[in-house]
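Down below are the structures I want you to see.
Throughout, read-outs are computed from the coordinates displayed, never taken from laboratory work. Not measured: the values here are computed from a predicted model. Cβ atoms are built from the backbone, for glycine too; each structure is taken alone.
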Structure 1
Amino acid sequence: MFRKYSTKKPSALPPSWSLDDPTPRIVENSYTFFVPPPEMLDLLAPGDVVKLIFRSIPVREKWNAEKMWVEITQISGDHWVGKLNNHPDDMPQLKAGDEVRFERKHIIDFEVFPRGRLTADQLAKLPKPAREFWDRCFVDKCVLHDGVKVGFIYREVPEPYSENEKFKDSGWRIRGDHRGLTEEEYSNREVSYVALGAVLNKDDSWLHLIDEEVGCSYTRDFETNKYVRTE
């Protein structure tokens with residue numbers, strides 16, 4: 001006697017979600033991706049609101065991930081509980097008010113502490129915000145995408161600033177290592193207009209020169225790994 005098998009397809013698993021650990025992203029993008037320092041996380045309490053990165057399982061078509069706010073309701077060591085404060089844009093398995101369990105490491109931002117919440121002593125001990133580098137520059141694409149090290153930098157008069165632009169041109173022009181290239185190959189490199197921080201993420205060997213004046217130029221000595229000022 002033949003056993004009868006069902007021809008119905010098994011039902012799909014119910015959609016779920018996960019939280020991103022931003023640590024790898026911080027390491028790779030330390031000049032463009034910032035999270036609150038531990039000293040500030042230590043001061044968070046139930047009622048405060050933090051931002052987390054939610055990722056849908058399975059992946060949705062519209063967004064790869066959504067950054068959403070969560071109100072803290074409970075803290076127990078590294079294990080936190082909260083309720084979602086957002087209406088997800090493209091994550092139907094979640095809705096505002098849902099319980100969210102997370103860890104300190106998942107927090108990428110928080111809302112400003114309510115006025116009067118912190119004492120003068122606590123405020124005095126807060127670390128200064130990290131300097132951010134959002135002004136723009138022109139850079140050889142090979143520095144951003146191919147692992148080519150910075151070889152020559154110069155700063156010229158910035159491009160005129162438009163009110164439609166969020167960030168100004170810094171005037172910095174950054175060229176990749178040209179050793180082994182013909183003059184034509186070097187001249188024909190493709191260029192990108194990006195935030196200074198995007199370049200620093202790839203090669204921050206010239207960071208100590210970033211506040212130098214317009215008109216300066218420096219060539220990298222790859223034997224000493226120092227920058228030599230040129231005319």
Structure 2
Amino acid sequence: MSARLALYFAPELDDPLHALASQWLGRDAETGASLPQPAIEGVDMAEITADARGYGFHGTLKPPFRLSMPYAEARALAADLAARTQPFALPPLAVTDLKGFLALCEIGPCPALYAFADACVEALDPARAPATPEEIARRRPERLSEREREYLMRWGYPHVFEKFQFHLTLTKRLPDEVKAIIRPAAEAHFAGVAEMPRMVKSLALFTQPGPGKPFTIAERLPLGGTA
């Protein structure tokens with residue numbers, strides 16, 4: 001099976017962050033519609049956001065994986081996890097430089113968020129097909145720490161548990177001269193919205209029908225078992 005499933009945080013449709021981020025990336029992950037991006041002089045926005053656009057605006061909880069079981073069975077695992085997880089507050093977000101690429105990251109501690117991500121990794125692992133040698137090689141295991149290599153082999157991804165950093169990607173890795181232009185533009189674009197109070201009220205299931213295809217939101221499972 002070439003289809004992939006991912007468990008993500010995605011802002012609710014009535015959260016203005018959804019619209020702003022969709023404009024920034026040039027695609028709405030909810031509808032799949034293409035959108036005009038902000039014009040920034042001297043920068044090819046379509047190029048620097050291409051990878052993030054394909055994945056859709058999101059914060060990873062369990063990274064994409066090929067299914068080892070029918071989607072309905074994987075969905076049932078995710079729905080059970082969502083039902084037993086209570087909604088929680090997400091700290092304010094800010095544009096952050098993460099080793100060269102820009103992302104929105106929380107500016108304060110959020111134990112509930114990291115516990116939720118850990119639970120997503122574990123609860124959906126029965127639905128994950130084992131990583132292929134090619135998938136493992138793409139993670140460049142020779143560049144990983146020993147613990148990260150262990151996680152890659154066990155969970156199919158190296159950046160889980162204490163190696164996890166929540167973030168909502170805005171760009172690819174950028175040279176400093178481009179970052180100097182893009183970062184203030186991103187800060188202005190998201191000003192007044194990134195730092196708004198918001199609740200994590202649902203678990204977003206993103207699906208990719210095949211290699212190279214864009215991810216879209218298949219459904220949002222309400223936390224706490226209530227809509």
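Data table
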item: Which entry (1, 2) yields the derived value -10000 for helix-only ellipticity at 222 nm (-39500 (n - 2.57) for each DSSP H run of 4 or more, over all residues; to 500); result: 2
item: With distance in nm of label points 7 Å out along Cα→Cβ at positions 23 and 55 derived as 2.4, matching label from 1, 2; result: 2
item: Origin of the value -0.78, -0.91, -1.52, where log10 I(q)/I(0) by the Debye sum over Cα atoms at q = 0.13, 0.14, 0.18 Å⁻¹ was derived from one of 1, 2; result: 2
item: Comparison of 1, 2 by mean count of other Cβ atoms within 10 Å over residues 31-38 - largest value held by; result: 1
item: Value 34, calculated as relative contact order in percent (Cα under 8 Å, 6 or more apart), assigned to which of 1, 2; result: 2
item: Top of 1, 2 by mean count of other Cβ atoms within 10 Å over residues 135-142, largest first; result: 1
